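Participant: I've put the structures underneath this note.
Derivation of every value follows stated rules applied to the coordinates shown; laboratory data play no part. Note that the coordinates shown come from a computational prediction; the quantities given were computed from them, not determined experimentally. Cβ atoms are built from the backbone, for glycine too; each structure is taken alone.
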Structure 1
Amino acid sequence: MKTKTTTNQDGTMRALSNRHVQMIAIGGTIGTGLFLGSGSTISKTGPSVMLVYLVLGLFFFFMMRAIGEMFYSDPSQHTFVSFISRYLGPTIGHFTGWTYWIGLLFVCMAELTATATYVKFWFPNIPSWIVELIFLGVLACVNLIAARLFGEAEFWFAMIKIVAIVALIITGIFMMFSHSATPLGHASITNIFHNYTLFPHGTFNFISAFPMVFFAFQGIEFVSITIGEAKSPHSVIKKAVNETLLRILLFYIGALIVIMGIIPWTSISPSSSPFVQVFKLAGFPAAAALINFVVLTSAASSLNSCIFSAGRHFYQLATEVPEDNWMYKTFAKISKSGVPAPAIILSAALVLITPIMSLTNEITSVFTIVTGISSDMYIIVYTLAMLAHRKYRMSNDFLDDGFKMPAYKITSPLTIAFFVVIFISLFFIPEDIIGAVGAIAWTLIFGAVTYLHQRKVLSNEQL
């Protein structure tokens with residue numbers, strides 16, 4: 001029996017079912033950070049990497065509970081940034097909205113570049129710009145047609161990731177219980193704890209793994225952006241958010257246990273996918289091609305989600321300006337299919353800059369720096385979301401019988417403090433210093449511009 005699709009007051013449609021949102025939540029939690037980047041973090045910290053994932057997973061769960069609590073009180077919103085505007089003021093909200101949207105565009109560009117790289121594994125002679133145009137065009141159309149089609153695409157993208165991880169875990173369990181012989185010894189759970197030390201390569205390498213894993217979890221908040229178009233928002237919010245930590249434990253920790261059980265962690269290559277290494281040891285010669293397909297769909301999934309999110313965020317920005325403003329008239333519109341089409345088209349059009357960047361190495365270098373800065377800005381955005389939640393708790397909107405953040409008086413300040421510590425740690429990691437300084441510069445300069453603009457708007461309104 002089909003659930004009737006309802007239409008919001010702004011014209012968007014609640015077309016996303018529970019299965020769509022659940023898979024989007026999984027897709028947002030699991031990315032190339034696990035499939036490709038986990039080899040690097042394992043080589044830095046050894047088995048202690050599981051502690052890093054567990055600690056970060058716990059704090060991201062608290063953040064999602066804070067965001068989820070606000071959405072539960074008002075599920076009509078399309079983005080968590082709207083709560084920052086409501087509870088921290090229009091100036092901070094405006095700054096956060098533009099910062100998050102610009103950050104999303106750079107994530108889109110990075111993922112689009114990644115798709116071309118992965119396709120070249122099979123077709124090395126195809127120019128990157130052709131691959132990028134095809135992927136961007138197809139996924140932009142998916143987002144423009146209907147929210148339900150976006151949800152369906154994400155459902156299958158996430159399913160591919162899940163199948164790959166489950167296959168790894170089942171293969172690993174079989175090899176460990178049967179003590180399968182490999183060129184590196186025998187697969188066994190004892191490989192994880194053999195000569196175990198908490199900081200095998202020193203305290204610095206252990207601490208520097210936290211920002212790496214933090215960025216692997218980046219995008220976990222995408223699920224909250226689907227709430228405004230979910231069919232049963234209150235039940236969906238609870239289920240999607242509460243299962244976040246469980247998914248992290250099952251997919252991340254489960255995969256890491258299997259990887260280090262089959263391959264002694266001292267033998268794991270930091271420069272190649274540990275998934276490929278495990279499947280090759282299991283006697284699967286096509287492992288590299290299989291994982292390349294998985295990471296290609298993972299990059300396409302991230303690009304799809306970024307286009308969806310960027311469109312909603314720019315639509316939100318357009319609705320926050322006066323109705324006689326050109327931006328409101330142009331981009332605060334919903335198409336007949338129930339999506340913010342003009343905002344999606346603009347966001348996708350700006351991502352078209354990506355093919356141009358492949359022309360010179362200088363542009364690529366600048367892009368790498370800017371992407372690092374935008375990634376670091378996410379820590380600031382997440383912290384502002386937590387501060388907005390604290391203001392929500394003191395407002396008249398607070399629902400005492402709502403979907404409350406557990407142990408709020410303890411977990412809220414701890415989460416904020418943790419995000420601050422993560423940001424400070426960037427200044428002690430050579431490759432992250434430029435991004436961290438850039439993030440502060442962006443905050444000070446763009447924040448000041450936003451403040452002056454908002455003062456001018458208020459002055460004009462008073463006149």
Structure 2
Amino acid sequence: MNNKFVRRIIVSLVCAILIAGCWLAIAGQPASAAGQGGGKTIVMGTSPDYPPYENVDAAGGGEIVGLDIDIAKHIADKLGYKLQIAGSDFDGLIAALQSRRVDFVMSAMSATEERKKSVDFSDTYYNARNTIVSLKKHSYATLDDLKDKRIGVQLGSTQESVVAGMKGAQITKLSKIPDLMQSLKADRIDAAIVEDAVAADYAGTNADLHFEMIPAEDSGEGYAIAFPKGSPYTAEFNGVLQEMKADGALQAIIDNWFGTEKEAEPAVKNRGLDFKRLEPYVGYLVRGTYVTLLFTLVSALFGFIWGGILSLFKISNVAPLRWFSTVYTSIFRGTPLLLQLLIIYYAVPQLFGYTIPALLAAGLAFGLNSAAYLSETIRGGILAVDKGQREAALSLGIPYRTMMVSIIFPQAVKNILPALVNECVALLKESSLVSVIAVADLLFRASVIRSTTFLAFEPLLAAGAIYYVLVLILTSLARLLERRMRRSD
């Protein structure tokens with residue numbers, strides 16, 4: 001076998017992971033929307049899946065837009081700050097504040113007593129009311145009309161308490177509002193309880209939907225801006241909010257999003273396929289493909305290199321190295337990958353004061369996890385090499401390190417190449433987990449398009465086709481490399 005060829009491949013992989021790591025750090029910076037201010041940069045955290053407060057404008061290039069965004073821009077301009085917007089899942093916003101990853105949060109967040117124990121809140125900037133959303137053919141005006149009906153609410157929302165005491169009703173709890181609306185249009189539920197602004201947005205763009213206000217004093221909630229405990233921004237923001245309320249600027253922004261009716265889209269029958277509606281989102285999907293490929297490349301390269309080092313530790317005569325590799329493998333294989341991702345993303349700023357980019361954190365978490373599995377695969381490949389080659393090399397006086405790097409390891413890589421390809425394929429498909437820390441990969445973007453267009457099948461089918469093509473390309477390249485290595489024997 002031509003070991004020089006394999007060594008060149010390994011050196012190329014090391015160079016590639018260094019270059020890809022730089023790309024990952026750059027690409028992992030939070031999506032931003034700059035205000036007019038040119039001073040200090042201030043970072044806003046938000047969960048961009050709750051229109052019209054904040055959502056991703058997938059057809060317009062992927063920028064985060066909404067009521068909260070416009071208010072934040074206005075405040076930042078008044079205070080002379082440059083605004084950056086960092087997306088995240090709603091459940092991670094409080095943690096982002098506590099780890100100082102963001103300076104403040106605006107995401108239609110209610111200033112509840114429980115949350116006030118962890119963060120500070122500004123004055124309220126909007127008071128919402130709950131509504132009943134249903135298909136026009138089933139218009140429900142009061143909660144009494146929903147007795148014995150199938151009702152949908154968002155999991156963890158205040159709307160859960162509205163329907164908690166309803167006897168006979170079948171309650172469905174879903175994580176996201178778009179999923180509720182799709183269930184409603186698919187006739188899986190009879191009505192959904194959501195707040196007025198969200199109901200108006202969906203009813204305004206879907207001609208087959210209708211909403212009614214719930215006439216109850218406790219049906220509403222006030223939204224406020226969240227800050228870390230003791231933040232100096234709280235007083236500054238409150239001052240600008242008071243000015244906006246006094247001069248009408250706040251009401252003007254609210255009217256811009258809620259006070260005008262949108263052109264309703266015609267009701268679409270839930271049959272057939274309509275891929276033409278995906279045309280405005282092609283660029284958005286392509287950028288998600290780039291993120292997925294970049295993340296997979298860095299994770300696979302890092303996992304292979306670190307996994308190779310761990311495999312050498314496992315067969316080493318040095319006991320502490322064997323213990324370390326064994327404990328490492330046990331921990332990373334014995335805990336969920338999602339847990340490891342969240343720990344790295346949120347713990348690094350808290351422990352070291354370094355705000356690690358989301359995509360870099362994802363690549364690191366997946367690489368560390370992959371290395372635990374690959375270390376066993378590589379160790380098996382090394383042990384599969386004929387022991388006679390080791391004995392011959394040692395009898396010729398070849399140093400152990402040289403023997404492993406130049407003789408044993410290249411042959412092991414050849415033996416385990418199919419397993420390495422399987423690991424890369426698994427990383428490619430598991431990349432959807434990174435959406436929990438706001439990395440907009442391919443599947444995340446397909447879900448955004450699905451929630452925007454209410455096309456339940458086409459965006460997912462398009463994402464599936466892209467994943468399939470990527471896997472075919474990956475396996476084809478692996479076969480070419482395997483044939484090249486065989487010719488080098």
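Participant: Name the one structure among 1, 2 that relative contact order in percent (Cα under 8 Å, 6 or more apart) of 33 was derived from.
Facilitator: It was calculated from structure 1.
Participant: Out of 1, 2, which structure matches 18.8 when mean count of other Cβ atoms within 10 Å over residues 72-79 is calculated?
Facilitator: 1
Participant: From 1, 2, which structure was helix-only ellipticity at 222 nm (-39500 (n - 2.57) for each DSSP H run of 4 or more, over all residues; to 500) = -17500 calculated on?
Facilitator: 2
Participant: For which of the structures 1, 2 does the calculation of P(r) over Cα pairs in 10 Å bins from 0, in percent return 4, 17, 24, 22, 16, 10, 6, 2, 0?
Facilitator: For P(r) over Cα pairs in 10 Å bins from 0, in percent, the value 4, 17, 24, 22, 16, 10, 6, 2, 0 is produced by structure 2.
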